[in-house]
Structures are given as structure tokens and as C-alpha cells.
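Read the figures in this text as sums done on the coordinates, not as results from a lab. Keep in mind that this is a model prediction, so the values were computed, not measured. Cβ atoms are built from the backbone, for glycine too; each structure is taken alone.
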Structure 1
Amino acid sequence: MKWFSERKSLKKIRTEIQVDSMDNALRNQLWNMLDAYYWEKMRDFKWVSEYPAFNRLFREMWHNYFKEPLDAMPIYWEQLYKWTRNYFFSCSWNGVYEFLEVVVHYYHEDYDGNSPNEKFEEACNFVLERELSAYRFVNGQIVEITSKEEISEVEEALNSQIKIVKTHIENALKLLSDKKNPDYRNSIKESISAVEAICKLLAKNEKTTLGNALSIIESEGKIELHPSLKSAFSSLYSYTSDADGIRHALKDEKVNADFEEAKFMLVACSAFVNYLISKASKAGIKF
């Protein structure tokens, strides 16, 4: 179910894709992952030193990351757990990501010789995707997958005065950012539809396709399109329109779009829309 703010589109983009912030839901769930894959192992132990992997983890973190005196580190797990929890929930958003990296870096093998790190990273990535974080775990490090520049392109398209274009981009974003039931396939459809809509307006032909509209725009010479750019978007349109493509009947279950694919299309189509609007403005074309 979508709540009031989501239904009324009152949430701003920067609170949808979390780039330079972290909401409570994301922070809480990342802590839950730490609890499930690490802290749970200490449930039956009183002293930190009773579990060698944990003793090494916290001594390494205490000395190399927190840079505190080792003789000040709590020796009882309950005390150390409370200290760590207070730190996690009071540090900055980037401090949380750093802490996750540090845990993965310094935690080695359990008693059975296995490490939970790989499964922990996968679980974190699931949470990061669901909560629309701009970051993912890649080989032990948190890396950015959505930049401020990409978000800026989407925001610019959302501020377009061309209603049909704005509507398609808004719909694409809503479908992508629905935390409970994201619809990546239809998000991609909406993104490419935004490009198709503006190209139809420029070509002054509502019944044409994107590929034909691009050819009309180019042949009229009002807007000069680089051949590679035209080819790229013609190919993207073909990808969404082929027999097994995104824009095919929804009953066709052959295509399983994912977050990265839908996000790429949203950013790429927003950028191309902005490019065409800018070019049209310079050419004195009014919509």
C-alpha cells in the first residue's frame, strides 16, 4: 500500500534515492544485518575474549579505526555491544557505511573456519537496494552507484514545462522507488516513453515511433543530432520494443528487469530529454 505522501508525490527526489543522507529505516535494517550475521554469534558468550574472531575484530577496530586505548576497550560483551550500538546510531550516515566496511575487513573466520562476510554483503545489498540507497557493497567496499549528477538530470526532467514528458518521468520514478512493490519493467517503459513523447512533439507527428521521429527531426535539420547519439537511443527503443522486450504485453514474463537496469534507463532518458529540450530552445523551437 502507498501512503499519503507517496500517492500525492510529496516526497522529494533526494529523499527517494539516498545519496548524502540515510533515513532511520535504512540505518535500522543495516544494524539488523550486523546483528543477524555477527552479533548473534556472541549471544552465549560473556567475555569478548571467549570468541577469538570477535576479540580480534574489536581489538583491530579499537586500535586502527576508533583509535582508542586498547586498555579502555570493554572486556564484557554486553558492555561492548552497548558501546558499539550507541556509536552506530549516533554517527553520521557515512560513518555507518565506513563501519560496515571495517567489520568486513577485520572479521575473519568463525570457529568452523567459515566467514559470514560474503553473505553479509549480499544481505546488505538487498537492504540497500530496497531502501533506495545510492551505494552497494562491492568486494568488501561500499561504492556509489548513483551520483548527484545523475539525480540532477532526473530532477531537471521532472521540472520540465512539457507536461507529458514530466508525467512519464514522474511515473518512472514512482515505479522505481516504490519500496514495497517496485515495478522495474514498467519504470523502464515510462522512461523511454518520455523520450518518445518529446520526439513526437519535435517531429509534429503523434502517430510515429521514436526511431522514425528521430529521423524526421534529423532530416528537417532543426536540431542536429550526433549519429552515435541517435543510434544509441534507437537501439534502446528497439531493446524495449522487440518480441521479448519491456514494452511487450505485460502477460509476457520473459523479461525480468532489475533496479540497475531501470535506474540506468531513468537517468539516460532524463538526460536525453533535457538535451533535446535545450537543443530545441537554442533553435527557437517552442512546444
Structure 2
Amino acid sequence: MRTEYENLLVGVEDGIVDIVLNRPEKRNALTHQMQADLDRILVEAMADDSVKVVMLRGAGPVFCAGHDLVEAAAAYVDTGNFVGVDDGGPPHLRQAWYFTKPLIAGVHGYVGPRASMILGNFDFIIAAEGTRFSFEHTRKGARGVGGEPFHMQIPMRVLKKLMMMGGWFDAEQALDLHIVQRVVPTDEVEAETRRWAEQLTLIESEFVQNAKMSIHRMYELMGLVNMLAVQNKIVGHPPTPENLQWHKEATAGGLKPALAAREKGFDSGIARI
């Protein structure tokens, strides 16, 4: 497997691929290239019979801020749409959804909206105490998030609060919602994530993969894939003047002032799940 990437650290040992988002100076914000690299790793891991489990973590103070909003804003201003919204062809989910081997993530600090969407494709998540899962970008900074497995993993009113109010929740609430499987102190996240990964390597690979893909297929039959087509149509329609202006401000004046303007006058405590 290829292990050299610009913003990812990749190690392979004892059947476990360990991926670390390595852009801490930008809070590990995901660029389109990083997302493409993650897909490439999964494709190679799928083809490698020696790989049993893939785990994902983040370097620095937070797991991942989400999508690189500077990159997203620039594309939105230029095109009036979000890069990555698929308006043509049959609906499909992310590469991670079709990855048959176990995926486990260890998260800490902060998990932005795009990161949460990606984690919706993972099988198990270990979270550090106090980790904040945020969808606050939806107040002005985005028009929602495309259809993902995450949407079927939470109650409808929780989803409405996330999407309509820019909601957020902490690790302890995520545990109550079964979005994460364990909450541990920050300095134990890596060890606990690896312990789960090692345990998964002890189970017969064919059994694990068959169980996972049968579950995924059931959710597809319940309409999961079609949710993507619905959301893409909504996300992809022309921007409102207010939304476009926010992206212009983020591109021209910097992300911090734009985010401060987004939060002005809004009580984020109301948006807590």
C-alpha cells in the first residue's frame, strides 16, 4: 500500500491500517485532495488481503474541523454550487460505505459537519470526553449536507435541529444517541481505538464482512441511497443572496470574521441537542 501523502500519515502493521489526518495548523480541515486520498487508501486496503481493519484519527488539538471552508467558499462563489455535489448519474454513497472491512475512528476536541458525515460510514467510533460535534455551519455557511448514512443513524428531530438551527452535541450526548460506542479521556483515545481494532482482527474476516455488508444492504433497501439524490437536488439549487454573500465574505475577508458574523446574536445554547 502507498503510505506517503501530503496531509495524511499512514501506517500498516499487524493487519491494521492507521490513518492520521495531519493538517493540525488548519484543524485538519478536509480538502478535496484529502478526501480523494482517503478514498484511494480504502481502495488499496480493500484489495490487500493482509489488511483486516482501518482506523482513522486526527493530529493536533481537534479531530477535524470538517470541510475546508475557504476552499468550499471559493468554489461556491465561482460556480454558485458546492464542489462534490453530484447532479448526474445514479445516486451512490461514499467509498467508505462500500468498504467491506471494519472502519473504526478515534475522535477528539471537535468534529465538524463534513467529518461527521464521513464518520457516518464508519462502524465504530471512540470519542474523547467533551468532544463537540458541530453542524453550526448550516446557519449561514452552507445549504445543508448531502444524503449520508449519518441521516439514518439519528432521530428525525435531532436531524432537524442540526440542519435547521445549526445544532451541536457533545461526546456524552453522542453516546446516548449511539453515534459513538465509547467515551474516554482524551489521552486514552488512541489506545482505546487501537484496542478495538486489534480485537476486530481476531474475528474471522469473512464473517465480519458478510455481517457488515448485509446490514448496509438492508439500509440501502430502506431508501438510504435515494436520500443522496434528494439532498443533492436541494443542496445544488441556486444560492440565496444571503448565502452567497457569506461565502464572498469568507473568501475575501477571511474565515474567522465570517464565522463571527454568522454567530452574531445567536444563542448557541438553544441549538444544543
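Points worth noting:
- Structures 1, 2 were shown, and Cα extents along the principal axes in Å, for residues 4-107 alone at 54, 28, 20 was computed from 1.
- If distance in nm of label points 7 Å out along Cα→Cβ at positions 36 and 124 is computed and equals 1.4, the structure in 1, 2: 1
- Structure responsible for 30, 20, 19, with semi-axes √(5λ) of the Cα gyration tensor in Å calculated and labels 1, 2 on offer: 2
- Of the structures 1, 2, the one that 0.60 was derived from, the read-out being FRET efficiency 1/(1 + (r/R0)^6) of positions 44 and 148 (r between Cβ atoms, R0 = 25 Å, to 0.05): 2
- Taking FRET efficiency 1/(1 + (r/R0)^6) of positions 164 and 228 (r between Cβ atoms, R0 = 30 Å, to 0.05) as the criterion, the largest value within structures 1, 2 is that of 2.
- When relative contact order in percent (Cα under 8 Å, 6 or more apart) is calculated for each of 1, 2, the greatest value falls to 2.
- Among candidates 1, 2, the computation of mean count of other Cβ atoms within 10 Å over residues 52-59 that gave 17.6 used structure 1.
- Cα Rg over 2.2 N^0.38 Å, for residues 60-131 alone - highest-scoring structure of 1, 2: 2
- Given -18500 for helix-only ellipticity at 222 nm (-39500 (n - 2.57) for each DSSP H run of 4 or more, over all residues; to 500), calculated: source structure among 1, 2: 1
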